[in-house]
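We did not get these values from a lab; they are worked out from the coordinates using the rules stated. These numbers come from a predicted model, not from an experiment. Cβ atoms are built from the backbone, for glycine too; each structure is taken alone.
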Structure P
Amino acid sequence: MKKRVGIEALAVAVPRRYVDIEDLARARGVDPAKFTAGLGAKEMAINDPGEDSVSLAATAAARLIKQQGVDTSKVGMLVVGTETGVDHSKPIASHVHGLLKLPRSMRTFDSQHACYGGTAGLMAAVEWIASGAGAGRTALVVCTDIARYGLKTAGEPTQGGGAVALLVSETPDLLAMDVGLNGVCTSDVYDFWRPVGRREALVDGHYSITCYLDAMAGAYRGWRERAMEQGLVRWDSKLPSEQLARILYHVPFCKMARKAHAQVRLCDLEDAAGPGSVPAEARDEAAKSQASYDAQVAKSLGLNARVGNVYTASLYLALAGQLHAEGAALANQRVGLLSYGSGCCAEFYSGVVGEKAAERMARADLDTVLAKRERVSVEEYERLMNLPYDAPEAIAPEPGTFRLAEIHEHRRKYAGA
């Protein structure tokens, strides 16, 4: 009998401060609607030098262990997906392993491929368990990143930061994965990259959107082909994508999910009708269906709109937001997920929401995680952005969290939890 494998539980960690996106718009002399309606943003997480990708990852993982009562003696793998690592040699996973005092007899490593790195780590964990190599053990997959573009840049309103920790096991209370039905698409492009020594990424924004949509189309079509072979979707009165209860997308900014959903529908409309059967204008208009977007996508974006871009964690923040909003209603229903990483690679996969999803999400207590944050002025945000990365302020970590305390001779010391 085929093993049921997937995500058992999750936890979220975000920086302790945020700036209101309308405040930022006004400070930049921009109509707030350009950021709120144009990007779909409401708030933007702001990290200080003490809140790096290690501290956020360790906080999310510690929170997951405590909230969900994880037996760490049974954890056999720790994978950290990130594109904002703190060292080009020592993995974040090793820091997290030490801070959480996890067992020595386990596999630990980082996974890097821009925003796709977290999904690559998740698939490694899922397939490790599904193959039997895990021998009944569980895996921790942590997606952690800080999206930083700099003050008064074009990308400034699409910054953010945070971490999502996932417990992967044979008890997939949140999401039982359709193992083996994944569709993937990759291409060698320069749409987004961060040269060694830079804190801010370089991005060709419009080209990156094109790359995202093109790779996503290839990945979705690959998934659809396999899903049809298994009888999970079919050509019917409903498009194949409409036969998924919800679709979650990688969210560099919330409006991107609308573009992505239209592209998925366009793939179905083009392939169902055949070349030239329906005028391009009519297909394009049908692809932009507001009703489909509202039903399948909109409710997944609540957390992303309040945190901002979290690179590897963006898709899993959408998953958290979706199950936080509709965990009970979606029990036993199939959802689709699309991951994209610049450079580039896209993967479309699916899974069935577990009957205990609402219970697991209640333990994650996401409302409290967001409510404990402090709203800061644009002036304070700018001060934090200008602080040197290697001199964290002396701030005592909140109970259950970690902070970078100091860097001495390139060795990082963390305090907390």
Structure Q
Amino acid sequence: MIKKFLFSLLAFTAFNTYAQNWVYDSVYLGPKYRNEVYYSLKDKMVDTVPIRNWHLAFSAVGGKDAMYYAILANHSNDVRVAKYPNSDITGWSTFDTSGWKSWRRFFNSDEKWADGALCRDSSMHPYYSWGVYNSNVPGEIDGDSIFVIYANPNPPAQPWAKKFYVVARKSVSGVKSWTFRYANLDGTGDTTVTLMDNNYPKNHFMYYNLEKDMELKREPDNNKWDLVFTRYFAKQNDPTTPYYQVTGVLHNIQTKSIKIKNQLCDAVSVTDTMDSRFSDKINTIGYDWKTFDFNSNQYVLGDSLTYVVLNSRHELNGSVTYEIYKLKFTGFGGGANGKVAFATQKMLIFNTAVNIIDENKFVYTLSPNPSNGNTQLYVNTEKLSTMQINIYDLSGKLIYNQQTKNNGFNAYNLPTENLGKGLYMVNIQCGNNQQTQKLVIE
């Protein structure tokens, strides 16, 4: 049985390790941060788009299922969200604006794309913050809450406010849509809009401008970018000002990262991630890589703060390519030009056909391979999994085994320094699945 799986591999993994020089680059958000920039660590700058041309964004079919009911507000366009406390949507025509500026306000989470400003109230099935699941119509959430969407932009733009509610979020035979309604506070300009997810097959969100009554496609394909340099509201430890606008970096849903402090950037290696799980919080890189020195009147960046970024790309052949980069910041121009200067260094890349593996999905690679005896195992699992590591020689004899638990991306040192030269098979089992890869000792 052992010999059988040694020579019929369940999945092929190709990999490369890199000892490259830093690649220096910069992006420009423009004066007063008028733009945001989507960036690929592999292909460099993807797109620069105006940051203030939309007001609300609705999750699209290109996003993950967890974002099915997500609605973002564009705080960088001075958009704020308050919830009407006096009635559900039956009060639309009798909407009372008295004291609306004191109503409870909601902000986008800076940790998850799914937690948009209109999704921050308590959500537990069948209640979803802005709506209620329709038990008579599978795949449909009907709106039950009225919101005020308002903005107080910088002159010459004029302050404005509109009442808003979601009519329904639907999924019918795989076709998904949003229908929502908005009007001026006095009831004029009453408009109902339907957005179709299938118009955005590769985007996380579809965007809408409430002033121009206009739908926008402004986000690059979700498989083409890793980071977005932007303005957003970050959570603060201040009850009087719980959120504060900052300039920083958020990452894509399929991108994860680790912050490594108090270590020179050049000295950071992949093994420094062994005791830290890659975080899927989109603000792991965030904004605090810079501080403002009031004495010198300029921004200061340290040389002992590094980010290790893990991203995944789904290829046309069904495989997934995993890439790991180091990222360090080298300069920040502030609001004068919005320049962010940084450097990246490729650390590891491997490709695996993960589509043949079930819910215990995992991928791994060995590095270096061929090896002079010092070998590291890099593993990424979708969830906490019991993992069995086995090493066999070509006769099928088990010469090493270890059982551990793995969650996310981790690195392990394999005791291969005492193995003789030759070909070995490293077999990894997670749950009911296993993968095998050749290891050459030179």
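State the single structure among P, Q that was used to calculate helix-only ellipticity at 222 nm (-39500 (n - 2.57) for each DSSP H run of 4 or more, over all residues; to 500), giving 0. Computing helix-only ellipticity at 222 nm (-39500 (n - 2.57) for each DSSP H run of 4 or more, over all residues; to 500) on every structure in P, Q gives 0 only for Q. Given 32, 27, 19 as the derived value for semi-axes √(5λ) of the Cα gyration tensor in Å, which of the supplied structures P, Q does it correspond to? It must be structure P, since only it matches.
When distance in nm of label points 7 Å out along Cα→Cβ at positions 51 and 147 is calculated for each of structures P, Q, structure Q comes out greatest.
With distance in nm of label points 7 Å out along Cα→Cβ at positions 171 and 307 coming out at 2.4, pick the structure among P, Q it was computed from. So the calculation was done on P.
Assign the value 1.00, calculated as FRET efficiency 1/(1 + (r/R0)^6) of positions 107 and 235 (r between Cβ atoms, R0 = 25 Å, to 0.05), to the correct structure from P, Q. Computing FRET efficiency 1/(1 + (r/R0)^6) of positions 107 and 235 (r between Cβ atoms, R0 = 25 Å, to 0.05) on every structure in P, Q gives 1.00 only for Q.
One of P, Q was used to calculate relative contact order in percent (Cα under 8 Å, 6 or more apart), giving 16; which? Attributed to the structure labelled Q.
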